[in-house]
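Trainee: Pasting the structures here.
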Structure 1
Amino acid sequence: MKEIKKIINKKNIVKCIKKMCLISFMMVALFVAQASQVFAADDPLTVINNLSTFIFSVIRAIGMILTAWGIVQIGLALKSHDPSQRANGFFSLAGGIIIMFAKEILTLITG
């Protein structure tokens, strides 16, 4: 009985080691295959402007999601006649609109 357990444990250990080797090989292969050349822009200010545009696009998308969530909350609150949920819906709607137009608000403030 003990010999059978030893054989089973050895088989499991060998299988586990083979799986780990295969997984690590695949990870290294994926890292090597995805390597590509990256060309930098001539002007560093262009890079900063592109990054700023990307970040504000992500912020705008988050604002759109919050606005949609606020609209859904308001609709559910009107259906169930729940004033606290309605208030939360309006807060989510207002916050989403403010986040959605964050770039324009910042340009108005800074000039």
Structure 2
Amino acid sequence: MQVHVEYTLFAHFFFLRDLLRGAKKITFYMDEEAGIQGACNAAFETEILNGRCHAFVVRVKKDLTVNQRRRAIRDALRHLKHLSAHYTSMGISISYEDTATHNAP
């Protein structure tokens, strides 16, 4: 028996939905692949719409040095802090995790 990759992707995310049923918050970081994004969105549509699940598409620059990655993280965190302050002044709360404190490269 052969199973197409698309069916496997969808089955995987629907299985994850069942496994993570009791989780308060779910966060996915995905490659820029339409199949993965589609499967995640299909399986977790309700959870995404009600804010229980967040799905992010990430791109990794594999050619950066460690110092360049650290600098990029610092710049991104600075930008997030600025955005958070801006939106907080408008009554909108933005939360984020400072990954730099978790031994990021």
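Trainee: Can you tell which of 1, 2 yields -30500 when helix-only ellipticity at 222 nm (-39500 (n - 2.57) for each DSSP H run of 4 or more, over all residues; to 500) is derived from it? Could the numbers behind the result be given before it?
Mentor: On the way: 1: -30500; 2: -16000.
Source structure: 1.
Trainee: Still on this structure: Match the computed value 74, 56, 17 of Cα extents along the principal axes in Å to one of the structures 1, 2, and report its label.
Mentor: 1
Trainee: Have a look at 1, 2 and say which one yields 3.3 for distance in nm of label points 7 Å out along Cα→Cβ at positions 58 and 90, as calculated. Display every interim value, and only then the final one.
Mentor: On the way: 1: 3.3; 2: 2.7.
Source structure for this number: 1.
Read the figures in this text as sums done on the coordinates, not as results from a lab. Only a predicted model underlies this, so the values are computations on that prediction, with no experimental measurement involved. Cβ atoms are built from the backbone, for glycine too; each structure is taken alone.
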